[in-house]
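Got some structures for you, see below.
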Structure I
Amino acid sequence: MNETRNGRDPVIRSWKNANEETLIQQSRSFSIPLLKLDDRFKVPVMVQYNLNKTIDTIEDSTVLDVGEKIDLIKVFCQHLKKDTWSPELRKRMLQVTPQDESFVFKNYEHIISLYNTLSKEEKTMSKKWTLEMAEGMCQFLKRVINTPEDLNGYCYYVAGTVGIYLTELLQLKGTNVTEGSFRKLKETAVSFGTFLQKLNIIRDFIEDNDARKRTFWPQVYFEHEQDLLKILNKMLDETFNNDLPGAIEYNTYLPPGNESFEYFIRFILASGTEYWKMLKDNKAVFSNEKVKLPRTFMTNLYSRIAALDREQFAEYCNKYYSQSH
């Protein structure tokens, strides 16, 4: 299985190429650390990203109503449970999705084909957490985010599950993962996942409100405050205080011998801290101007964090935390 998955079979190589194309087109930044993962992690994590992005694309559709979104997510899940894909789902989503956002459905068959090259354990894990994410998305498509607790619940489903998946994959495929280190990683995995997700939600306020007609900012914040910048900073401070400490802890618990996985985690953590600094007091969040870190900055960021030893990266995190607190 590993020989073919590593690309010696031309058919499987074509599936990998299609998955890599999908990943790069959907997230050029996230593809930087993911494609540098070693052979133990690269294909499982790439497949998981593309599976998650498939249901995320349905959730984010600006054409479908809530009922049809839920129906289509359920169709996706029913087929995933059988390790298959749905031509009908692919056809419908290609009809309603802008071309530059439709790569997961153009390559939907290839995503499932590559998923089916995973080991039994990898598939079980992938399926479990993708279905958990999908269930939560369906719940929150019918709900309003009224309170910070609602936001925490939503972020658990769409990002905390990713943190847990990565942790279980590390236990399965990684080196030097003891029961103690796995327990500590599992305790902080949700915070690691939700930290960046909440920053994305803060950043995408206008896009979510205008294009998707949804808001993920808790409605309770608007009841006693009209100044959007103050609400923005309040959300950033809450993410800083409630999610960042666990995310930093998660990184410290990673066992040695898994360098490419560790750099992947570092990149996500470091890009989150850079976004936090960029978003603070930033009125551009409320304009049509997309607040983004430049591509060259993101590429250089990976090189910078990969060049640091563990003690130096811990200093990087602690310096940011103490300066921003």
Structure II
Amino acid sequence: MDCVSELHDRERWGLILAGGEGVRLRPLTRVVCGDERPKQFCALLGRETLLEQTRRRAALVIPPGRVLVSLTRDHERFWSPLLGGMPAHCALVQPEGRGTTAAILHGLLRIAATAPMASVAVFPADHWVSDDRALMVHVLGAFSAVRARPELVVLLGVVPEDAETDYGWIEPGERVQGGTQLYRVRRFWEKPEPLLAEDLFGRGCLWNSFILVARVPALLALIRSAAPDLAAAFARVQPAIGTAGEAHALEALYATLTPLGFSERVLATRPANLAVLPVQGVAWSDWGQPARVLATLGRLGVRPDWVGRVVARSA
């Protein structure tokens, strides 16, 4: 696939979620970086941070000027040096972290102000994948699916390598009519016990990558249905989104918000238009714990300078 040739699809946008705290990986990132930065702002493999890797990956199929990055103001000292070449309109700075649902809703409203019928791919900023181009082929497949079926919200589910108990799992249902590789979502399983994880693995269930693709109207409708109070609160400030008054409006809004996780509050409702696209031939990890980072590095046969310091501290 020639990813560059796909850049001319003007309906295509991206939203990178980079506002998380990365608390579980903090024992490792503290050693690597010498400070309290979340993992997406840390260079764990090579010279690029996970956020920079995610931006580069998204740019394979989406022009950089249409890839928005959701950030929080209290992390500015960490993200500001990384985004010097990014157009100013691409930085979505939240006053504080209020969960992934608020971050996604903010991004959708910013996109809707310019391209209300756009398709958007949502990416976590802090995951590792083995093959950027292979992953983005699947993202393009999801874009094609929602172009043909605008009502769908398509999750990317990674074909698992083992019976992992610390990931969320997606149980596929029947095949979506007209979508050769798309399946309905029968159920989500969050961090299953070992015996259940073995069963899910054996039955062909998928790891939830939290990468999703949808038309803006479909994703907005999903959030309005699952989190109506949050959607109504954002609707009151929507006229300010994308204007000089946005920061002030968000300041007042976020002071009133209760954090809501997108998986727990929105996806768990399992709406009928939710589908999953299996991702094959790509190794993936959320790098949520030090052991998983070290396991990935071991499999790759690489040993960054910081590994010795981490191992010594854990001994």
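Every number in this text was worked out from the coordinates using simple rules, so none of it is lab data. Fair warning: this is a prediction, and the values are worked out from it, not measured in the lab. Cβ atoms are built from the backbone, for glycine too; each structure is taken alone.
Comparing distance in nm of label points 7 Å out along Cα→Cβ at positions 51 and 131 across structures I, II, the highest figure comes from II. With FRET efficiency 1/(1 + (r/R0)^6) of positions 19 and 195 (r between Cβ atoms, R0 = 35 Å, to 0.05) derived from the coordinates and found to be 0.85, which of I, II does the value describe? This value belongs to structure I.
Comparing mean count of other Cβ atoms within 10 Å over residues 115-122 across structures I, II, the highest figure is found for II.
For which of the structures I, II does the calculation of helix-only ellipticity at 222 nm (-39500 (n - 2.57) for each DSSP H run of 4 or more, over all residues; to 500) return -11000?
Structure II accounts for this read-out.
Between structures I, II, the calculation of relative contact order in percent (Cα under 8 Å, 6 or more apart) yields its largest number for II.
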